Structure formats: structure tokens, C-alpha cells
1. Taking Rg and Dmax of the Cα atoms in Å from the coordinates of each of 1, 2, which one would give 33.3, 97?
2. Can you tell which of 1, 2 yields 0.20 when FRET efficiency 1/(1 + (r/R0)^6) of positions 216 and 288 (r between Cβ atoms, R0 = 25 Å, to 0.05) is derived from it?
3. Out of 1, 2, which structure matches 5.4 when distance in nm of label points 7 Å out along Cα→Cβ at positions 40 and 232 is calculated?
4. Assuming -20000 is helix-only ellipticity at 222 nm (-39500 (n - 2.57) for each DSSP H run of 4 or more, over all residues; to 500) as calculated from a single structure, say which of 1, 2 it is.
5. Tell me which structure, out of 1, 2, gives 6 once relative contact order in percent (Cα under 8 Å, 6 or more apart) is calculated.
Structure 1
Amino acid sequence: MLALYWHKLFVPYWPIVMISLLCFIIASAAGLAAPVVMQLLIDNVLTAGERYQLHIISVGIVILYLLKGLFLYAYSYTMGRVGNQMLQAVRQEMYAKIQSMDYSYFLKRPPGEMISLFTNDLLFIQQAVTVSISDFIVESLNVIAIMLIMIYFDWQLSLVTFATLPFIVLAISFFNKKVGRLGALMTETMEKVSGLLHHSLLSVVTVQSYNREEYEYQKFSAKIWQAAGEFLKIQRLNAMLVPLIEFLAAIGLTVIIWFGGRAVIEGDLTIGGMFAFLVYIINIPPPVRKIAQAYTAMKLGLVAWKRIETLYAQQPAVIDGSLEVPAGVKGIVEFEQVSFRYRSDVEILNHISFTAKPGEFIAIVGPSGAGKSSIANLLLRLFDPTTGRIMVDGVNIRDYRVSQLRRRIGFIQQEPILFNASIRENIRYGCPDATAEQVEQAARMASAHDFIMELPQGYDSPAGEMGGLLSGGQRQRIAIARALILQPAILLLDEPTASLDTQSEMSVMESIRQASIGRTTFIITHRLSTLQPSDRVIYLSGGNIAVSGTQLDIMQHREIHLHDSALVNKPSC
């Protein structure tokens, strides 16, 4: 896993990383040379009274620390830059991967899980990449260099010093196993926090209308405090580890002072050598502490990376085809013995067969759960049939490129989704190169032009987040215009007039009827008024086509007429 982690994040940037590490090595070498210079100062200058060498050594110390500062700056800047570039690349890859997944992937996962991947998990990875991994590497090199220099000074004293290192390593290993487990729990809790926040923001009207603000607050607070408790446990472990390392180092330092002091008294070690040796010993705990902290952050980063790896391991259930959809596609739609189930135990459609031709206006009706929207989802290839096949112009839609197939279908949802952009940008969302004239023409066909021109900025007026600056009916008409601007061969309408008043509905339905001329049009509806222009009505019940015929045929079917309300206009409460 660590090898994959390294390869994914570091290999593309290895030249810059190598330059950055070289800068650190130079800076570290300058810092490590300082105690040697101090030894020379004590043994050769202060003891002997050499003024000239005092000036040289003083200038040398200034130069050493100047070099150290410059190269540390270069190291910190380049590593920070590399870390940010890595994270941007990972974000882009993650977003592209999510966009490539089919609709079923999103149905199986709560939004909070995906939001958490982009926020909490990436923050842990960013900390690991930009700081912790580099700290782990360079501080380990720093400790090794100090140990080699100490061996050069006095190998016997060095062995005494190194006797405490195994205890430090064991302490780090013990604490970080616990940190890894707590880190996994904390990321799961933060995922639930993100999900609760997402749910609360989307449901704010429902929450406030039912006076459930306090309930939602308590639920959110409970998860926040749970995450805080898990984070506090990690911090407590880190807080225990650092003084433990320093205590073990202090024991080693005390032993060295005793043995080193005897060596100086007996003439086996100079005072300058003793001073330099002690400085190196004192310099060991800070990098060891950084290594421990870096290892903790790396463990959290690895936990987060494993969660992201599960995303990369996913493969879309809807596989893209290779055939180009002809520019002159007619839009002949054939469902041949199509069955579909969302899960293995729930049959939504059962051997559905029908054919729709260009210019034909087909209404699909039936009770809730009958499979009406599933027909739309299958035609758009948001899902693939469990059995059977769907043909467009005699070609299985599995063989077409998904993007081109959807480009030939104008789809209008029951709950229109608008983006936080201008009305013009929303209308031409699926056709970015559309001219102003084409945008206006589509808006007129959707009976949207008049209300758009009444807005302060006309077509440049903002729609707001999720279309929040527009009324429900206005959002629906913008969505209709967005579908019509594609000039699709197939129109797919899911309750397109559900949010419109009677007058607007009549106008929009007439516009849709005009737009449907020469096109294959499907309308999913519960409203009797939207059946009027239909050439054929398909009534679904229990995943089967119960009746298929004209509106009169449907209304004459006694069982449907008496026991189902799908074709009846209900008065509002």
C-alpha cells in the first residue's frame, strides 16, 4: 500500500522532490557543521588565544547559518509547491472518476461520504504529503547523519547513546498503532458529519416548517463531539509520546555526561569534543519528535488514502459503447422484452416491449412505483436493463457512445435542477456554443421569454443556487428550454408541467407539442391535461404494460378507471 501511495503521489514530481531534498541536505550539512566549528573554537582558539582564527570562525558560523536558512527556504517552498500540485492532481482525478460513474453508484452512497472524500480525507492526505512524508524522510536522514558524526567523534560514547533508541522506536510503534485505529474511526465519524450537514442544508425548509431545528442541532452536535473526542484521543497519544521520547533522550544525555565527563578528566576527550558531542545529542530529540509526529500524520493519511483507493477501484456498471450516433438519427425507439431491477430482489420492469416512432407522442402513466421513471433512466442509460435490449434506429443503445446518445435526447426532470449561473448559461448548458438567437428561440418555445425579459438583467440574470432566485414554474420552463435547444431526436419529459399554473401549462404543452413534431416524444405524467396531445398512452402496473392505446382506450379500461387515480386530476389541499 505504501508503495502505491508513494508512486501515485510522488513519482510524477520526482525531479522537483530530488532538488528539494538536495536543498535540505545542504541546509542540514550546514547545521551539522556548526558543532564541529564550535569544537575548533573551544580547543584551538579560546584555549590557545588565537585572535585571527577567532575572526575566521565567527565569520564561518555566520556563513553556515546563512546557507542553512537559504537552503531551508528553498526546501520548504519547493516541497510546499509539489504538495499542492499533487493534491490538485488527486482532486481532479477523483472528480473525473466520480463523474465517470453510473447513476447506481450514487444511489448506493450517501452524499456525505463523497463530500468527506474531498474535504476531510484530502486534508489528511495534504498534511501527509506537504509536510509529514518530507519531514519523515529528511529528519530520518538528519538523525542518521548525527549518529555517523557521533561515531566519528567517539564510537564508545555513541554506543551508550544509541542504547536508548530501541526504546524510542518501540514507543513510537506502540502509540502509532493506536493512532491508526482512532484515525479510521475519526474519518468515518467526519463522513457522517458531512452527510448530516448536507442533509440539513437541503432540508432546511422542512426542518424549519416542522420546528425541528433543535432536534437537528442536537443530532449534528452529537456527531461533532464524537469526532472531537476521537481527535482528542489522538492528540492525547501524541502528547504522551513527545515527553516520553524526551525523557528517554534525557536518560541517554545523563549517561553521556557521566561517561564523557570522566573521559575529559582522564584526558581521553577534549572539552571542545565533549561540547560538540553533547550538542549533537541534544539535537537528536527534535528530529525524532518530528519523525514521530510525521509518522502519526502519515498513518492518518494512509487511512484516508485507502478510502480514496476504494473509489479508484470502482468500475462503472454502464460501459461506454464505441459507435457514433449518426447526426441524422431518426429516433425510432424499441424496447424489446426489457426487464429491470434496482436490486436483485426488486423487479421494477418485467419484459416490457413497445416501439415509438418519430412524430409519435407517447404518454407513460401508472401508479407510483410502476416503473415509469425507470423507462426514462434506461433510455438515458443511467442504468442498463437486467435482460432485454433497447434499440434506437435499430442499434442497441449499449453500442452507442453514452455522451452522444444523451446528446440526442432532450430530458426534462420533474424537479428541475438549475445551476448558480445566468439564465442564458443554464439554457445552453447542454449546448455551450448556442447563439443568443438560439437561446431566445428555445426560451420562446418554452414560454419563458416573456418572464425572462421582465427580470432586471434579462437573459444575464442569475438563477441562484439550485435556481433559488426563480419560482418553481420559472425553473421548469428554463429546464424545458434547456432541453429544446439541443434539437434532440427524442424528447423525454418527466412531469414537465407539474409546477405550472393552468394558463402556463396550456402554453407550454402547446409549445412542446409543436417541438415534438418529427420527434419521438415520451411524457411521464399523472395529470389528465397533459394526456390530451398524446397519440398513445402506455399504462404501467406492477412493472408490466397493463394497457396500451389511446386515451379513450385507457379511460374505458374498467379496472384502471375504478381503482387507480393516475389519470384523475386531484384538487389541491
Structure 2
Amino acid sequence: MKFSFLQVFAAVACLVMACSVVKKEASDKEVRIFLSSFQASLTQPDEVILKQFDSKQSREALVSAIRILKNEESEYVTCEALFESASILNNGRGTQVNIPVVFHSKNLEMDYQKESTLTLWVTARAGSIVITQLDGMVFYAQFAMLRNEMQWSTDRAVEIKKRQPLYARAKALQQNFDSVIWCATYNTKNYFYVVNGVWNNSARKRATEGYTMGLVDESGNTIIPPDYELIGTIGFDLPGMVEIKKAGKVGYFNIETKQLVAEPAYDMIIPYGRENILCIVKQDTVYGWINDAHVYTAGFPSEKINEWVNGFGFLPKDIRLANGVQTLCEIPAEGNAGYGILMPPSYLVKTGLFEEIIEGLSSTPIPMSGGTEYVEAKGTILQTITDQINAMFTTITNRYLDGREEFYIENRLVFVDKRNDTLAVADIPTKKVEHVKRIGQNVLEVKAIPYTEWHDYDAPEYDIPEYKYFTLGEDLSIVPLRANRKYTQTQFAKLDSSYLTGEFQRYDRVTGENLPPSSFLSAETLEYMQKDILASYGMTYPEGERYDFPRDYNPRYTRREEFEDQITDIDRYNLQFLEKIIALLKTKPA
């Protein structure tokens, strides 16, 4: 049975027996005789036991409780119902019987237990006692909690036992290397990532030099010599192929033939794997390709592939990083079981899509050390910003296990030059990016639509677009601009009606009820924008009017005249613009 039975019990718990015709309240003695008989009947088939019920509850709800009492529901939990210790209470609803219950773990080295209570409502009817209602909400919840704990404990023990040979082998191999940092299973064969020098598995403490990495098999045979900065994920794109990295450059190694396919001399390798083209490679600004015979040729093999590369056609429309999709690594230690590690290839790293090493992916059927079920990238869109710069935005989804939110979705914005070199990467935690455009000579504006459930301030609209800004340098450098207010558009752009119009969802802040959508921001929100601007200069507002002011808000002025000379031209323009619009809204007939 699943937790869904909690819902079943909840649904039927409200069905009291007001409609039942009670002949008489049963005496304590009669009830105890009945309980003894009911306990004895638990050895009988379900249909025999159900004859002792006269209830409007569903058969499914009753049988689920009966199976727990009969110890047929779980191989990990036994139910000890103390019928002889039941308390009996007669009240206006009938006779209430509270039966103490103790759940015990079984088939485990240690004994775990939880106490609970099963409540039966009984009445005398037609000369016998029947159960009119079974209140099993708490009873089932306690059982399910212990069952799941025991299931997890057992499954964890199975996963640990499965890994013990890997741990033992890693320990033995460490006699020949300074560290055995990861292990992975590819095509049923076990491989170990070995390091000479100092390596720290903590990303915060990990050095980028002072070590070399290689790959060995289970017998200790060297597959890839320990001469590299990083050994990638085995077979990520092409069977048996692994990216290797040395001095910041990447190459290819075939673990099945133990052959260096491409020297680590490239900034990026794009797998192709057909038409006698193994891969496209990029070295500085020069592209080339390697054929199936591992021969390098400068340039593109065809105009079609030229367009494919320069249009970022090599980026997958939909890619999921997860156990079973790629070969995950683990640290060969019991405390790290299930903590999956993945090294995406250079074409996904150089384009800003993923980090070089992704950690914490769940690599076990049950949640253990890894907290992320998968990371997914979808719908990469390329947009021209200037004749020198393009922008790519991709939706990145992280699905977490046992977290407050099941999914965390953000849009990853990557700026690239016309050579496809990454200039800057920005993560924007919003529903979608609506536009990326240039405003003025050297400012880029990103408009994004937020998630409505992330509404966190006291305005009547809860899906107002969010804006982010970047400066564009003459050297094509792109630097995010730091805002000092909630509504960043008022700081970096001269407002016009396009910043105030849209399809806004609204609600009544007093009643909490949804209101009809609006195509224009309310006067209340525009007044807050005004305060937001002035607060950034230090204008003092009462606590109740601060809403979502920045954390570094520093109130120090009581009158605008005190800082009038500090106000920028953009802010002065926007304050006047907002004042004019607010006046129009307030004089507009209802």
C-alpha cells in the first residue's frame, strides 16, 4: 500500500455514524469479549473479518488497516495490537475503543519501534457488536513512517553492500597512487579515477594544479595515464570516448582501444560521429575536424556543418543529466554512496550551459547522499544583440529530492561573440526571458517574466516583469550592473508606457481574492516605484511602507530637497514620468 491510503482514511474519517440506529450501548464486558473475538479473527481471510463491520467506510480503507493488523502489509514492520489494554469510553456518538499499538521493525539488526493508537467505534446492533467506524489516520501514518524508514534502511544497506567490492578495490589501488578519487561503471566494467598529488573532493577546497589524473580498470591496468588535469565522463556522447584535459586544452581518449584519439590541444570538441566525421574541434579562433581514422583537417568539412556550428546547432534541444542517462562517478567511500558526479564535455561547458564538474546527482534508486534527481536543459534560443554579440538563453531545471520545492527552474543567459567565445554567463531565476536588447550605447537590458508564486512584496500585481542590466565594453566585455532598488528598470532605463503595460494578475490584499487581470500597473504600484527610487538615495519611510526595499537601505533624509543635487538624470526623468502617470490614473473615472 502507498501513502495514498492516508487520503482514503481522511476522506472517510468525517463519516460519523449519526445515521446509524443504535439499539443500545455495549457494556465494557461485551466489548472486551468482542475485542478478543476480533483479535482471534485476524487469522481468517479478509472477507471473514469484514463481516464484523457495519460501516460506510470504503472496503479499501478497512482492508488496509486489517492487513496491517494481520502483519501482511510490510516485510519490515510488525504490528502488535494490545487488545487487552484497550480503553473503552461511552459517549454521545457511541462506544469508543482505543487500542494501543506498537510497531516493531523486523529483519533488521536493531529493533526500531513506534507507538500508536487504533480507534474503533462499536455499537450493539441486532444482538451483536459491530464496528461502525475505524479511525486509522494516525495509526496508518505511524505505520507508514516506520515502514518507509525501514525500507530506506534496508535499501541503503543493499546499495552499500553492492558497493563494498568497489570500496575494497579502491583501497587496494591507492597503494599505487596518492588518491583514488572516483569510481564509475561503464558497460558493466568498473573504472577508477586516480590522482597523483593533492586532490580535494570538496569543490570549495579543490585545487586547479598540483596534481595529475588518470584512469585505471579494476585490475589496476592503466587505461589513461595519470598525466591530465581532468578525465571526463566515460561515453558521454560517443561510445568508449572520454574527454581529457591538460593545460586548459581538451582532447579525446578511447578507453576501449586505450588510444589517444586527439591530443589535448583544443579549446572545445564538438562530437559528430557520422559521415566519417568523428568531431569538430576549435583551437583559439580556428576550427577543424577529425575523421574516423583520427586524422585532423583544418576548416569545416562542409558549409552545412559551418552553419550548424556557428548557429549553435550542436547544442541539444533537450538534455537531461541523470543516473542511467550518463555514467555517473561516485567517491569510493560509504558516506558518499549515491552522490553522483558528472563531468560534462567541453562544448557544454565552454558555451556556459553547465559547470565543468556537476555534483550531487542521485546515483541510487532511493535518495541517499545525492539530492538532485536530474538537471535538464531545454530550448536553447539564439538572439542577435549587435553585429559582434549574440545571446543564448536556455531553461535549466533542477529536480531536487525531498526538498521544499520539487523543481528549481532558471534561465541561463550566455553572451557569445561572433567567434562563439563565451563573454559572460548570467542565471536568471524566472519563468522565461522575454527579450534581450540594447538600450543606449553601452547598456543591455534583459526582461524576464517571474514565477507568480515568488511574489514577495505588498503590491496588488504579482507578475510584474523583472529587469536585469549589463554594460557593454568596447573590448566586448559584458559586466552585470548592480542595482540599488527593487525596480531596476527605474535606475538604468528611461521609462515609457512599455514598462507599465502587460497582462498583470491582480489580487485584493485585504480579502486575498483574485481580481480581474489588468493591462496597466496600478497607481499604488507606481507610487511604490517612486518611493523605491527615493529610498535608494536615503529617503526615510515608515516601516509599513518599505515593503521590499534592499537590505542595505539606509534611511537618512526626511526631505527630498536634502539630496536633490544627487539625483541622476534618469531618476529625475522617471520621477516626473511616474508622477504624471499616477495623476492621470487617479483622475481617471472609475
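Readers should treat all values here as calculations from the given coordinates under stated rules, not as data from a laboratory. Quick caveat, the model's predicted, so the values are computed rather than measured. Cβ atoms are built from the backbone, for glycine too; each structure is taken alone.
1. Details: 1: 35.3, 119; 2: 33.3, 97.
The read-out comes from structure 2.
2. 2
3. The structure behind it is 1.
4. Corresponding structure: 1.
5. Numbers: 1: 14; 2: 6.
It was calculated from structure 2.
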